[in-house]
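Each value in this text was obtained by applying a stated rule to the coordinates, not by laboratory testing. This one's a predicted model, so the numbers in the text were calculated from it and none came from an experiment. Cβ atoms are built from the backbone, for glycine too; each structure is taken alone.
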Structure I
C-alpha cells in the first residue's frame, strides 16, 4: 500500500511540474473566433444560472405563495 501511495505522489508531482513549466504556444485566435468563444462561455454560464433559478427559485416562490394564501384564508375564517 505504501508503494501505491508513493507512486501517486510522484505521479502528481511530475504532472504538476509539467503543467507549471512555461512553453511557447505559437497560437493565434482571431477576433471573430475569440468573440465567438467568449460569447459561448457567457451563454453557457447564463444557461446554468437560469437552470438554477428555474429549478430552485420558482418552486420556493410557489411554496411561499401557498403559505401566504393559507394564512390569508385562515384570517378570513377567524374574521367571519
Structure II
C-alpha cells in the first residue's frame, strides 16, 4: 500500500521538527511524490547532506512502501 501524504509529512517532521513540507503527487497515484522541505537545519550543509536528512526519515520504506520521492530542499 502506498504511503499517504499525511504519513510522509509526519515522518519528515519527526526527523526535522522545524521543517515546512510541501508535497506534490506527481502521478496522481499516491506512489510518486515530490517533497519540498524547508528547514533552518539545512544551513551550511551540502545539498547531498540535506537530501540524506530527508531520506533518513523513511529508512527501509524508501523505495518500497514509499516507491518514489523527489526531494527539493531549501533554507529559510
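With respect to mean count of other Cβ atoms within 10 Å over residues 15-22, the largest value across structures I, II is given by II.
One of I, II was used to compute P(r) over Cα pairs in 10 Å bins from 0, in percent, and the result was 20, 57, 21, 1. Which label is that? Attributed to the structure labelled II. Figure out for me which of the structures I, II the number -8000 belongs to, where helix-only ellipticity at 222 nm (-39500 (n - 2.57) for each DSSP H run of 4 or more, over all residues; to 500) was derived from the coordinates. Here the read-out was taken from II.
If you line up I, II by FRET efficiency 1/(1 + (r/R0)^6) of positions 7 and 23 (r between Cβ atoms, R0 = 30 Å, to 0.05), the top spot, with the largest value, goes to II. Each of structures I, II was scored by FRET efficiency 1/(1 + (r/R0)^6) of positions 39 and 63 (r between Cβ atoms, R0 = 35 Å, to 0.05); the highest score is held by II.
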